[in-house]
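Each in structure tokens, the structures are laid out below.
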Structure P
Amino acid sequence: MIDKDQIDPLKLPVHIAIIMDGNGRWAKTKGKLRVFGHHNGVLAVRDVVTGAVELKLKYLTLYTFSSENWNRPKLEVMAIMELMVVTINKDIENFMQNNVKLNAIGDLSMLPDRAHKELKKAIERTSGNTGLVLTLALSYSSRREIVFAAKNIAIKVQSGELKIEDINEEVFGDNLFTHDMPDPELLIRTSGEFRISNYLLWQIAYAELYFTKKFWPDFRRDDLFEAILDFQKRERRFGMTSEQLN
């Protein structure tokens, strides 16, 4: 068990992003349906969010449902959407008690009406909270996000609001879904896969990557603490040499 007191509070990553992978495979090892894995994945989310609150993390972004996930069997997709509604309604009071601000990024218009409505209601209710910003990436595709930003910038140039010569990385970042949060410093992926899977491609340019073989339903706050401890041991050079940093 990891003692969170080992973590240096002055060197916490400001923003952690997680690819929550392995629910279906975890369920298969138990001889259960994939939906069983998603239900247990919610338990992992709750424990990790609790750990993030304990550490006073500022931003936590969870890859909850990708745009590609719409291609999964219809019954599984429907079950995931219903699970999201039930979970949000069940956890909203806990968010309020722990000062958690709920946020969402992605093509939310693709969500079923009920899921979209309940999500919007929860986001509005927690909008005044000032603690952890918990962002759910839903119906999310980083490539589509980048295309959206490019189109938005083109519209601004066409209307005269923006000059071509003024376009830079900062302007581009301001047109992404994540424009109101810092880039992730640590990206965690569970289940032993070594892929980014179309997640925050622009934003993780300088993020530290941490991979664990654990399936998401087995991931807990101790695993989060372990990933953060690993992060704190790394030397982040941003193109410079070690000598320049010391």
Structure Q
Amino acid sequence: MNLVDTFLKLISIESETGKEDNILDFIETFLEGNNFQGEIKRNNGGIVAVPSESSKKIALVGHVDTVPIVPNQQYEFDNDDLIGGRGSVDMKGGIAVILHSLLENSSEIVGVFYTAEESSFEDNGLNIIMPELLSDFDIDFAIILEPTDNEIQLGCLGALNATLTISGKAAHSARPWVGDNPIYKVKDVIKLVEDNEIKELEIDGLNFKQVMSITKISSGIANNVIPETLKLNLNFRYSPELNGS
């Protein structure tokens, strides 16, 4: 199986966050079936593949999960050389490269395949794998094969989510004037977030873009009822100058 075939196979395996068992099974089977010489360690955080002749100085790291699939989403490409599908960019291309690197040029590397990157920090598989990497290996640095358009990048953004609840008063839709529709109040919040400027920062020579977005809105219990409340999720991606607190 060449690199492209491996990439296509990885894309074909559904691996939304929390459903990574099948893709971890494939990674394990792929290495074993291609005469990988070394140790394959699997736990609840993912897989660490350690070539027997490796100096274990460089970790090639990738997450195996994807964000949820959008039902009935269609892909159209003008370029026949492009490969599409959930995870094709983030980051099953990187996973394919790690797998083939372990087979073809493994003198210094350790392969790390972890779960739940697209979830909360608490669920991230690196929380389980990282202590083992730090205690068992003398790794000089790690390369995370996230999509960067073939550029070397350093750094990432933190994530903070908050639920904003807008209150109203429920009523029948035939007599909305006796209620208070919270949906009409949300437009000011949407405008505020939409107009919120992207804050560009340079920290230690690296460029970061700090930004807030609305990612979910929910309201209502029936088509003929004025809702009592509306909830929306605010997602704030912040630079290293801030922390979660």
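Annotations for the structure displayed:
- Which of P, Q yields -7000 [helix-only ellipticity at 222 nm (-39500 (n - 2.57) for each DSSP H run of 4 or more, over all residues; to 500), calculated]: Q
- Highest-scoring label, criterion being relative contact order in percent (Cα under 8 Å, 6 or more apart), among P, Q: P
- Source structure (of P, Q) for log10 I(q)/I(0) by the Debye sum over Cα atoms at q = 0.25, 0.29 Å⁻¹, for residues 21-60 alone, computed value -0.91, -1.09: Q
- Sorting P, Q by distance in nm of label points 7 Å out along Cα→Cβ at positions 69 and 205 from high to low puts Q first, with the largest value.
- At a computed 177 (volume of the Cα convex hull per residue in Å³), which of P, Q: Q
- For 0.45 (FRET efficiency 1/(1 + (r/R0)^6) of positions 13 and 29 (r between Cβ atoms, R0 = 30 Å, to 0.05), calculated) the corresponding structure among P, Q: P
- Which of P, Q yields 0.65 [FRET efficiency 1/(1 + (r/R0)^6) of positions 93 and 229 (r between Cβ atoms, R0 = 35 Å, to 0.05), calculated]: P
- When distance in nm of label points 7 Å out along Cα→Cβ at positions 101 and 133 is computed for each of P, Q, the largest belongs to: Q
Every read-out reported here was derived from the displayed coordinates using simple, explicitly stated rules and does not represent laboratory data. It should be emphasised that the depicted structure is a prediction, and the values quoted were computed from it without experimental measurement. Cβ atoms are built from the backbone, for glycine too; each structure is taken alone.
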